[in-house]
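Given below, in the form of structure tokens, are the structures.
Since every read-out is calculated from the coordinates, none of them should be taken as a lab result. Keep in mind that what you see is a predicted model, and the values were worked out from it rather than measured. Cβ atoms are built from the backbone, for glycine too; each structure is taken alone.
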Structure P
Amino acid sequence: MGNGVDIIYEPIRIRAHHILCMQGFQGLGYSEEFTVNMAQIIEEIRKNPFSLIKIIVGVDSICEHCPHNNSPGICNKESELNNISDMDSKVLEKLNIKKGSIVSSSLIPTLAMNLSRQTVKKICGNCSWKNSCLYFQDKMF
């Protein structure tokens, strides 16, 4: 037994559709706290391209500071017309990733860019942020 300390890094929890949102994020969000948190997570992932990302369906590390996360772990926007979890499921299906998969953060941009224009329109077409999302705009035009 050594005197060393074992360091365990928990993967960053990212809901599947946020893989796409992170590509087009430009500092807008539901609140200042949400926006700052999302910017910090994106920056952390970009600075550490080999950090681990756990792809989930449901409230993630980005959602932690969202005003719609009033009940810890439950998104109050889930009941809207464009069900947020459905967006997550579509992304998982189109990227052929299983819920709970752990991937290197360096793969995130590649995964997002591999989706076709038609797929992005199907996933993001009802999103309230699509008109200010650089990823969506780039894919559509």
Structure Q
Amino acid sequence: MRPRPQRPSGFARPDTGGPGRHRGGVGISRVYRFLAPSTAISIVYKTLSPPWGINGGKEADPNHIVIDPGTEHEERKGSSYNFLEAGQVLANNTGGGGGWGNPFERDPAKVAKDVRNGFVSIAAAEQDYGVAVDPATFSVDTARTATLR
């Protein structure tokens, strides 16, 4: 299998669900590019406290917006009133859900499927779950996974 192409606005954001034996739900991103000078009012709640994990699960990424993501002017915010120029970008990012249980107890095949579906990155699969996934085939490297775990 080949890696999936970059997803358009409105799809899941990798590594936003809390790691756990049962991974938390992932957040999504809706991205807006302004074509003329504009004002944007962003009302986003629960931006300071990450959704917590339960029974050994880890916390998730909280809600937030990002002005000009991926640039030197990138600014992460909660609720705000923004004056934006033509060409500027605003990304509205919903948070994920906290994980449940020890992430190292998650079935490696499920972690590999999460990587294939774009919910978990290769790096997070190794760091948070102790699972080595081949980026070309999305198969689990069982020997390396045993070492990581």
Quiz item: If FRET efficiency 1/(1 + (r/R0)^6) of positions 15 and 39 (r between Cβ atoms, R0 = 25 Å, to 0.05) is computed to be 0.90, which of P, Q is the source?
Solution: P
Quiz item: 2.8 is what came out when distance in nm of label points 7 Å out along Cα→Cβ at positions 55 and 71 was calculated for one structure; which of P, Q is it?
Solution: P
Quiz prompt | Of the structures P, Q, the one that 12, 35, 30, 17, 6, 0 was derived from, the read-out being P(r) over Cα pairs in 10 Å bins from 0, in percent | solution = Q
Exercise. For structures P, Q, calculate distance in nm of label points 7 Å out along Cα→Cβ at positions 31 and 119 and state which one comes out highest.
Key: P
Practice problem: Match the computed value -4500 of helix-only ellipticity at 222 nm (-39500 (n - 2.57) for each DSSP H run of 4 or more, over all residues; to 500) to one of the structures P, Q, and report its label. | Solution: Q
